[in-house]
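Please find the structures below.
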Structure I
Amino acid sequence: MFGSKLATTDGVTGESRTFSDLQSHTGAVAANLVAMGISKGDVLAIFSPNHVDFIVAAVAVARVGATLTMVNPLYTEYELASQMKGSRAKGVIVHRNFIEKATKALQMVGDETGRQPDHLIVLGGTGPEGSVSLDSMKKSDRPILTTVPGVVGDDLCALPYSSGTTGLPKGTMLTHDNIVVNMLQIELSESKFWKPDVPIISPLPMFHIYAYTVLMLQTAMKGIPLVTMSQFDLEKFCSLVEKYKCERAYLVPPICLGLSKHPVIDNYDMSSLEMIMCAAAPLGGDIEAACSKRIGCTVKQGWGMSELSPLGTIVPDDQLKSGSGSIGPLCSNTEAKIVDVETRKPVATGETGEFLIRGPQVMKGYLDAPDKTAECMEDGWFATGDIARADEDGYLYIVDRLKELIKFKGFQVAPAELEDVLSSHDCVADAVVIPVEDESAGQLPRAYVVIRDGASISATVLSDWVATRVAPHKRLRGGIVFTTEIPKTASGKILRRQVLEMDRAK
């Protein structure tokens, strides 16, 4: 439909794909997946930074009725193995730079389950014996150009992992209907304002549901060029805005903070930028206004979650409240209510409470965790765990988080996951992880640790040990504090609020 027009380019490597490339490559890869035995109900993981063939892999997997579970490329082999085991992935599509991690993870899954996943597909190059390169799968005499028969809207399409409102990461079951409906909602609120043939720029990671749906899939559907980055650097980002004359950028709060303060901005012509949309974590009204003034463009916000495919609210171009800090009104065909945290009764306009949402983009549930699904669903309403208020115009504002999640530069950090890692160390008797506010990152994880009797270890050694087992955004950048006791209820539940109060008092 869009032919030889530029579809996507990596501003770092210079690799590009046209829409014709995407069409032919996706059809061929889909046919080769079927030939490999991948079919409806199967799961494949993708473990890669942003790449111009990421969308080819994603759409091909969906087209054959399989499910894609997206894995943060910064994960360790332990974390990759955990997600592959939890999702029962039959294989992994891995970037050539991460083959060693993926090979180790496959072996770990095999050791734990008794069967190693079957497929190692290498993106952007070739791999070891027994692997298949994605490049070699781009040719087929019988390409699959439409979704295979038997796939229906309620089938799973994507399986991003999210900590939800609390606890360990869980597989978020997003159906074809969830994602297609959310793309239509995005069209009504956002992409209808995109200009034909004017490139959109976003360095956001495609494994994250924000970039996956709102950018990667939406630009392909609209025929809009997407300038992505396989590795983020603020100066490079500015140079790409200048080079491609981008008018819209999709960012997260730490990048907006950089744009509002970093001196390198003055070295580049950013005058083409007309609109910045910020999401993935709350952006304060002050930073929103400072970024807008520095760049000379409008800065607005949206809000979503993996569980919402992801978009729930956004400020449309023609309904701006610039500098307000609002996440906007609801997307179309979406309902919300704000309830008292204790009574669960709706609060008055302007008052704060937990934000509940209902709409066709809400996930099917958490994989193999009906109890966790039930915990966040209240009579058909999804309890987001965010504390919000609404003004008289229906614009929403996130003011706090009821949930325990820590947001580091827009990435979720589950305290329970870090607590499990810490507790697995021989020297640790107990641990709790809390957020520490940070202007640049939003929040940093800080651990309070009880050392076993007779054991001895320094905070630096323990922190470095944790760093080898988790992705960089989960590292204990807020430090480790040794204590003699972690406050808990009689049933053993950590009294995290008491730890937070104790930490703030210090």
Structure II
Amino acid sequence: MKAIPYRLELVEPVLVSQAESGEENSAIGLPFIPGSALRGALVARYLEQYPTDDLAADARARQWFLDGTVCYLNAYPWYRAEKARMLPTPNSWFTDKDRASDERGSLCDLAVNPDLAQRLEQPKPPKDAVFCHLSSQVVLYDPPRQVNVHIALVETNRRDERNKVFRYDALAAGQVLAGAIITSDDVDLTGLYNLLCEEAELFIGCAHTAGYGRVRLEVDPIATGWEEYPSAVSLDSGEVIVTLLSDTLVRGQDGQINGDLDGALADLLGLASLQAARRYQGVALVGGFNRQWSLPLPQAWALQAGSVYVYPAGAFDPDELRHKAALGLGERRAEGFGRIAVNWHTVPTVQRQPHIEPSVLRPTLSAESKALAQEMAQRRLRLRLERGLTEYLSGVKFKRLPPNTQLSRVRNAVQRALAKRDVAPVKKHLENLKAARKQLEQARVKGTSMLEWIDSRVNSLDVEQQLLRSEPLPQIAGQGATLDDDLKRTYTLRLIDGVMQKATKAKEGER
């Protein structure tokens, strides 16, 4: 398969609206740049050189843009470390609910081994995982967004009830996305390559006059033998895993788009019938826009990128499916729809790498701006600590509470510790306990001895686990928040004080 790989650096935010954009005056952009957007920009460039009122009557234009001979794949985030295009995350990857945000955890692929679901107490897909890069480990990524509010004035600088407020949620400027234009080996891509390289900048999407859509294009030489995903080994079970790498529109025997991937694959392979053994699928509403008509395209429900289908051993030859679906499956293949991978992910568990921003250009900040960003990140960290403290106290449970006098003495020690910014007064109080020690040992906080719970907190200062649930610390413009020892001591002491205060009220309620 021939390909023209390319990369798009977003000089401005890019807004290519998805069909489901909420209220009328809002536009929510796709998390990628669809192949149809690049194709439309190249059609406009082509018409400047070869003006015509009927593009479909131009044989060269039909081959390049319309009949599916050439396919314009979606531009997904570019992973700089491996110089690779990321792909949609498979829907069959799950982890425990409490570890959905853990960037150092592992993911279970239920398509490879469905029995792994029994190891997960509350299976949940990983968070912030729209796209992934899979090698020996996996990097998950969610492209950054930029939300702006715009006001359309009837008269400049004048309030009017007819003024309209628009909210645009677009792909943020500064990131790099990668895609490819592909075709079969017997098609000459030289003319299209020259057209693509004419200018380094393009405008993609909508709202160009409002500061959206300008991208910088970088094109690689025409490649032969290009592959969209790395080849994987077959499963020991002989099953075949089919993963959608883009939204897919398939049409049934009745002429309607019906989402029947089994039937579409059976028709492609010449089989009487085909039935997936397991499926992890989603659906997405897709649309489009026809510039010639100046009208939106009919909307339809598509099988969502990342959907996974597992077929029984011997159902078909996976190599045959790879060959026959090389240019896609179903409708609108020229626009990047219908991309599939066969046996792309075949490992039952994959280890996550720590979060890396694979495609965002880090901003260059002055010393003053860095200090301000650092302060904002610290404020956000404190806000998360406050929320974590509230959540912890709302869920704490007690048993066999000691007298309120003992609880008050612990609180007095905590107040002294807060004044000194040192946990030593609390440790000293615990060491000097005599008759009250047994009462605190018998009391229970979340099923643990109250004495042991207090001692563990002041010795470990584990607010990151107790209040932040080990989630990554906030970052603003590349400047990360710091959870230093002083902050750990402060919130550890506040946590102990809050628990003792709630225990006092619970003891009063028992009376």
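Values in this text are rule-based calculations from the coordinates and carry no lab data. Please read these numbers as outputs of a predicted model, since none were measured by experiment. Cβ atoms are built from the backbone, for glycine too; each structure is taken alone.
Suppose you compute relative contact order in percent (Cα under 8 Å, 6 or more apart) for every structure in I, II: which one lands on 19?
Answer for the origin of the read-out: II.
So distance in nm of label points 7 Å out along Cα→Cβ at positions 205 and 421, computed for just one structure, reads 4.5; which one of I, II is that?
That value comes from structure II.
semi-axes √(5λ) of the Cα gyration tensor in Å, for residues 29-140 alone computed as 42, 14, 12: which structure among I, II?
This value belongs to structure II.
State the single structure among I, II that was used to calculate percent of Cα pairs over 33 Å apart, giving 39.
I
Where is FRET efficiency 1/(1 + (r/R0)^6) of positions 213 and 373 (r between Cβ atoms, R0 = 25 Å, to 0.05) largest, in which of I, II?
By FRET efficiency 1/(1 + (r/R0)^6) of positions 213 and 373 (r between Cβ atoms, R0 = 25 Å, to 0.05), the leading structure of I, II is I.
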